[in-house]
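Enquirer: Some structures are shown below for you to check.
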Structure P
Amino acid sequence: MKKINKNSIHFLLALIIPVVILSLGCKKNFLEKPPTDSIVDANFYQNDEQVMAATSLLYSKVWFDYNDKASYNLGDFRSGTAFSAYNDRGNVLFNTTDITPENGAAWRSFFIVVGQSNLAINNINKYAGPAVSPQVKKIAIAEARFMRAVAYRYLTMNWGDVPVIENNIALLNDTTVNKNTAKSVWKFITKEMRAVAADLPETPQATGRISKWSAEGMLARFYLTRAGVEATGGVRNQVFLDSAKYYAQRVINNSGRSLLNNYADLFKYPYDNGTESLFELQWVALPGDPGYGVGNSTPSYLNFSADISVEGWGGDKGATWWMLSQYDGITASGDTMLKGRTLDQRLKATFMLPGANYPEITQAVPVTVNPAGKQKLIFPNTGGDVNYASIKKYVVGKSEDLGFIVEAQRYPNNTYMLRLAEMYLIYAEASLGNSAFTSDATAVGFFNKVHTRSGLAPFTITDPVSGTPTPLTLDVILKERFIEFAMEGMGWYDLVSLHYYNPDKAYSILNSQDRGLYNITPDVFPNPTLWTFKKTTWATTERKITANSGNFLLPIPAQEKSQAPNLSKPAVDYP
């Protein structure tokens, strides 16, 4: 199987991106139209390789502004799975405004995806030469429709009613675009993804490209959420729950994908396009200076220190107090202390605790610690009354760890957008549906595929000692999702899905969270056997947020509203 051609990506980035992407981004206006004078003539789309090279752009650069910082600011900071003590406080404190940088960056990025996907569809239909095979043409267009539908999923979940645009060029002289209702957006993207699933091959055209199973996995995700969008009186739509269950099981049984045995291996480079992956953003680390936006910049913001990589600006980022309390074995002692250890391997793979070691990452240390000036990473015990469970996911180390020179903000590791593990948990939740609990053996078995992979004992519907019923509930499934996908930009969208049909429960989860400062003390250092977490005594404010109907969805960025006044008008159904 071929891989996405890195040389093609490099060539097209150099040729298209400065013209198209930057023109889209500079004015920060989602209605900015892609120019019609960039690789749109009959001289380019002359063979299968050129057509597929053109769509390879949709796997990387167009998503950059979202992936850069907005992904974790919205997906993890707003959801309460992680926080920053001194930066990005608006998102941490659930006070994202219409001028919050990550709000504008995400909006801009998603509409760049939409615009570039529309342009690809238009160009392939218009300019593909006779040497382009009908099959490749169909696949390339399906890839673009897939990306557009995924972008709209993010748009409507963050901002609610948004304008659906299928042809940017047709809007060149149209200033009357209205928002479309969230329900009709969901109808549109579900219909699109069904068509995409029919057109994509079961085996990807190249390593890293999407397949039929990527689309069916998205359909499982879409239908589970849409069941809440079209709920009646808090009761989710059963037809859509059944559809979510159907597609999740098809992907599990037919895709050939499989869970990795070791959860931590999901984020140990090179993990790209592994057996568990259904869709990833494809980043590259090219020699020299390939330009900003080609590689993955996110690790720069997550590395706790430059001691472990090219740069490190994540020293004040880490798991929230609430997130730490979710791991089995770490229990509360009064209101101000957590204590214990966990068998859940996902904690160490997601967040770093003092004394934990990571042999895959090299750490710079004083020569008094190691004469070589370096060692395999042992996360430091800084002491004091404030320290952090720093971020591990997407932190992959130095150039010597990766085997080649890494430029600042140009890391090579991909970003997960859809993993097989989610299919197992979607099936379990769809089986639960509108019931208080489920004892369905297949649902419990699928849930345990994810749960036991982390090193935990299987979840049982009856306590083996007391015989007390412990059925699989929504709370259990949501907790599993928060832990499994922490720092993958997922937590917020799980809460939005819940909010569609049970807003009070979504507010309750958010408002119960403690997002304040704390200290971590290991019992021994290094290689502790347990940790004690204490709330910082002087940090008594900004520990809780207030989520409600007035601040749950994001406000449309101010500059967008000023340039497109129709965004302030009531939404209409699409089409």
Structure Q
Amino acid sequence: MKNLAVLLIACLSISTTYTQTTLSAADWQADLRFLQQTVHKDYPFLFKKTTAEAFDAAVDKLYAEIPELQEHEITAGFSRIVASFQYGHTAISFRNSPVKSHRLPANLYWFSDGVYIEGIHKDYEQALGAKVLKVEGMPVEEALRAIRPAVPAENDQFFKAYGLYYLGIPEMLHAQGVAKELKNTVTLTLEKDGKVFEQIITAVDAKGYDAPTEYGFTKPENGWLATRDQSTTPYYLKHLDKIYYFEYLPEHKTVYVRHSQIQDDPSEAIPAFYERVFDFIEKNDVERLVLDVRLNGGGNNYKNKPIVTGIIRTEKANQVGKLFVIIGRRTFSACQNLVNELDNYTNAVFVGEPTAENINFYGDTNPVDLPNSKATAYLSFAWWQDKPQWENGDWLAPHLAVDMSFDDYRSNRDPVLDAALNFSSDDFILDPMGYFTELFTTGQMEKIPAEAQRMLKDPAYRFFDFEEEFNNAGYQLMNSGQVESAVYVFQLNTQLFPESANTWDSLAEACWLNGQPDKAIEYYTKAIGMDPDGSTGENARKMLKRVKERR
């Protein structure tokens, strides 16, 4: 959604010019206390992924450090504190403050095979399409970890979509320890055509930053160059001047819909558009519907109803193997509500990458203006819950995991859409736990280990949490009195994930309940050794003491 992009760009403006403003240390400290008090008074419900104690400790630490910090370090500190809530809508912007920012004239994108320069200003043409190896001499993976705490990232997918912007801010790189000194250039170590070289890029004032990007990708105009072959355009990037469009793919008997905001297009409202889509499906030789929302950052979730109800009514399309929803790292906000509802009420097969939003989440923000710096904290107040709390998660994961390499993108190949168009339920299991349960209940338990290992090695299932699902299944059996069956499931989990302390901890508990205290002691001891300082190790120590006392 364009509004989300605007907010994020604003939130990136968190750095200062290379000279100080008129704000004093006391001004910044007063703003910090104002933010702290406002959160505690009006937004205490945001303490879900962090605690009030951790928040206050971070505030007190920054408060004490402010007199010794440069302003770009202070604003980075504010960003870290607000980002600690880990909700993508909850962020801080310094756009209206006297603090200025700078940006590199380059657009980075995180493909399956690394971070690449997807677009760049013509002054640095030689860097176009290069893979980023280092930032200021630091390996790019370490640089990404360094800036992560300052990004209001809901999950890893949100960070992939928007966190790379922060690598283009010199002040942020210095504040987060990537750059050793504050300067208006950034040195990137790049690889292109088999050669490794360094490229020094000069930052520009963020107010004059005019990168022509749409939904994270560069348009080659205004002196900017794009790495993608412009001679053709893949379906997901077609007609981006429209919020949505549809096209019939006769060779696949498929209707393809690209929908990239939950807003009405000026030329046709959502209800009218989807009425045309479903009417076309009913009257033509259509076997599949593909709804592509991988670029959709949200909007107004009250506009989701005609999409969901229309799919439910269209029985021709609403069947397993005939309805596909493409999701990805920019699927966020009101579009998270949409995919949640499609998951709840339709037979959709989800393809692509996980979404950028938690399944249940805080959205809809109030602006809170800080009195001295004039920075604006956008604090979420609305809790959106489309699924029960026990079904909440970091994201909605695809049934069929597919991502895009740099060469796929550059050459206009779309492996995600290809996977949907070529999907066959004959060689893919949409519900792995349902499949394992059937094998278990029909006496085919000997097949389970090999099948589980096969799926674990298949990247298409990589976002299915086999360890957690098997662990949950074991506890369901144990809680229903089927302790021996639970022992079997937990043993299988330790075979699949032998390096996980939690699997051994769970197996120990089942063995104790099954009248095997020696085994319980052995496995609790193993869990403690694997996680001596963590929560699993702590639990194992408590349980080990109890088992020994009751032997």
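Enquirer: Assuming 1.8 is distance in nm of label points 7 Å out along Cα→Cβ at positions 79 and 327 as calculated from a single structure, say which of P, Q it is. All intermediate terms of the calculation are to be shown ahead of the outcome.
Expert: Numbers: P: 1.8; Q: 2.8.
Considering all the candidates, the number was obtained from P.
Enquirer: When you work out mean projected area of the Cα convex hull in nm² for each of the structures P, Q, which one comes out largest?
Expert: Numbers: P: 26.1; Q: 28.6.
Once mean projected area of the Cα convex hull in nm² is tallied for P, Q, the winner is Q.
Enquirer: Let me ask another. Consider the structures P, Q: one of them gives 20 for relative contact order in percent (Cα under 8 Å, 6 or more apart) as calculated from the coordinates. Say which.
Expert: Answer for the origin of the read-out: P.
Enquirer: State the single structure among P, Q that was used to calculate FRET efficiency 1/(1 + (r/R0)^6) of positions 247 and 351 (r between Cβ atoms, R0 = 30 Å, to 0.05), giving 0.95. Please report the intermediate quantities before stating the final value.
Expert: Working: P: 0.40; Q: 0.95.
Of the structures listed, the value fits Q.
Enquirer: Which structure, out of P, Q, was distance in nm of label points 7 Å out along Cα→Cβ at positions 479 and 543 calculated from, if the result is 1.5?
Expert: Details: P: 2.2; Q: 1.5.
Of the structures listed, the value fits Q.
Enquirer: Going by FRET efficiency 1/(1 + (r/R0)^6) of positions 111 and 495 (r between Cβ atoms, R0 = 30 Å, to 0.05), which of structures P, Q comes out largest? Each step should come with its number before you reach the end.
Expert: Working: P: 0.80; Q: 0.35.
Comparing P, Q, the top value of FRET efficiency 1/(1 + (r/R0)^6) of positions 111 and 495 (r between Cβ atoms, R0 = 30 Å, to 0.05) belongs to P.
Laboratory data are not the source of any read-out in this text; all were calculated from the coordinates shown. Source: prediction; values computed, not measured. Cβ atoms are built from the backbone, for glycine too; each structure is taken alone.
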